[in-house]
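Structures are listed in the sections that come next.
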Structure 1
Amino acid sequence: MTRREVLLVTGSVLLALLVAEAAARLTLPRPHRAFGNPVRDVVVARHVADPELGWTLPAGDVTLHHRRVVPDGPVLFDIDYTIRDGHRATSPNLSLSSPAIAVTGCSFTFGFGLQDRDTWPWILQERLPDYRVVNLAVNGYGTDQALLAAEREVARPGSRVQAVVLAFGDFQIDRNSAFQFILMGAYPFSKPLFLPDGAGLRYTGQARFWTPGPLLEHSALLMHAANRFGNVYYHTPKRIVAVEITARLIEESGKRFREKNIPFAIVVLPHNSDRGDRARKDTEVIMDRLHGANIPVLAPDFPRRADGTLDSKRLLLNWDLHPNREYNTLLADQLATFLKSQHLIR
């Protein structure tokens, strides 16, 4: 091939790529990218890799300073998270000899953007002084990671866990499916992926967000391809399958806790979109399954507007959809009563 022919072929290929790139930008939605979101990076930087859970909090006793700023905007919060023994603190001073209640979940339970004393596990600790409330929640966790963290805590040598509470929100269903748009928020960490196997579940390994790096992520064509191939590679399930996965995750963990004679309960997290058609239907399916498995479920009674949404000015952070102290107080008060009335604790 002559030099002229090589140049023509090269030019044709480059032109075709440019046309395809332009078409991708004009006709397709914005692809998912791991880089270029400074708000998200603030949170991810506070976690450490874990081969089973994907990511977790640093081990030991540390203070994590978290400052969140809108790009070219105001400071949203500037606070400290107290981490004790690798978990968010629930009291300034607790006896390790006390019987423990392990609460697990995602950022709603961890207390994203809140001081230690304003999280619902801290308030629950105040309501149940005879117990030690252990907050196992980590920002961004799915139901799978939350339950794995609880089972790990129960299996720890010398564990005094007397009951386990999972804080569940229907938004965790997508996280359990490991779509690339979910994994993007966890980058550079992975997360576990479970898929249906007969009547149970099969652990398929750790799923990751696919990215060619910060420079090549500028290509809409390349990132759409990476998003697509990532979902295909991991056999990412559809929403209806993810609902089934979520139900099985809770059922199977419930069986294992029952075998250890550890009471297990669910508290459903109210949120601003939980009355939407999809959220309501999916939650009803899962709750029916849990009632069938004899797993106690608390659906807290929260004040609502006429359209069914939460009173966000009263119950949510003024810059976010996460709970504030009033929300957490309502939840902790009802959960403390529920645990006693169901004889899950003394």
Structure 2
Amino acid sequence: MITASSHTRQHEPNVQPARWQTEMAEAITTPEALVAALGLDQNLLDPARAAAVGFRLRVPRSYVARMRPGDPTDPLLRQILPVRHELEHAEEYVSDPLGEHAALRAPGLLQKYKGRALMITTSACAVHCRYCFRREFPYSEQTGEALTERPATPGTRWSAALAEIAGDSSLEEVILSGGDPLSLGDARLRSLTDALAEIPHIRRLRVHTRQPIVLPARVDDGLVGWLKSIRLPMVFVLHANHPNEIDASVRSACETLRANGVTLLNQSVLLRSVNDDVNVLAELSRRLFDIGVLPYYLHVLDRVRGAAHFAISDLEARALVGELASRLSGYLVPRLVREIYGAPAKVTLSPQFPGSN
């Protein structure tokens, strides 16, 4: 998703940035730097520069270190490298594929489904995934922060959303999203969750985050201190798409989260030439479970403008999950879902089992 690296710094005098903040600030943000870091073909540069004009490149160096040098087909690289296909017109691929503008209840607060609401906490994200369904989201309007400026203070940024949540007793769960909510500093996170915990009808908090996967240094002592301060059950929904994303540092981050009472789930996006292979999906589920993360959702691609080259047909997707279910225990098989504007919940696509019509 979209950000400026300056958003991640704690704006207090004489405070040294944490390691994760330094990594955010030193992330690769140009095609030239990415090509040089991986020893890629220079012919990739021109299309990457053109595609990055509309949606900027951003990736932590520790995530790049998991990619295969010199290999333009690396599945992690494919997720973050701008390519010429992003500039091609595709029918039904639009700027707001999930109708989020229509779901706004207050600045930065969305409600699509009964009983829970989602807060857009920040525009900042450690990595810009090329298939991101919020790649054109108007963050400056909804979060009170412009992409090149420091964020608004929590009191002004979230006051309308918090008032809306407090006034609706039908809400029992709040989802923190973005951007990536873990791009906020620990003090800002605590300010927000303390305010939510004061609302008597809120029973659970959920965080949608990719940072423990792409920037596991974020799970540090400061984050643990924040987790220990939270008085509500906490669920983290992580986002890993390929088993190569899971290394020792990710395992350590997930162990720390679990040790501090966080329930860990994973949602993946089914992506052409990244994870559209039953062996890859099976190994992803196994590795996730090995580190204490339960496979939760496998999303069919949201039809956001610029991402059509990642698309898998529903028939292919159903066949992949049918084969996956025939190989793995049921708790290792994520639900194949599509999000449809106006539907009362995510729509589950039934697996197509091998040999069935």
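Cα Rg over 2.2 N^0.38 Å computed as 0.96: which structure among 1, 2?
2
Comparing 1, 2, where is distance in nm of label points 7 Å out along Cα→Cβ at positions 139 and 315 highest?
That would be structure 2.
When FRET efficiency 1/(1 + (r/R0)^6) of positions 123 and 187 (r between Cβ atoms, R0 = 30 Å, to 0.05) is calculated for each of the structures 1, 2, which structure yields the highest value?
Biggest value here belongs to 2.
Quick one: helix-only ellipticity at 222 nm (-39500 (n - 2.57) for each DSSP H run of 4 or more, over all residues; to 500) came out at -12500 when computed from one of 1, 2, so which one is it?
1
Once distance in nm of label points 7 Å out along Cα→Cβ at positions 107 and 323 is calculated for all of 1, 2, which comes out largest?
2
From which structure (1, 2) was FRET efficiency 1/(1 + (r/R0)^6) of positions 67 and 275 (r between Cβ atoms, R0 = 25 Å, to 0.05) calculated, if the value obtained is 0.95?
Comparing all candidates, it corresponds to 2.
Each reported figure results from applying straightforward, stated rules to the coordinates on display, with no laboratory input. The structure displayed is predicted, hence computed values, not measured ones. Cβ atoms are built from the backbone, for glycine too; each structure is taken alone.
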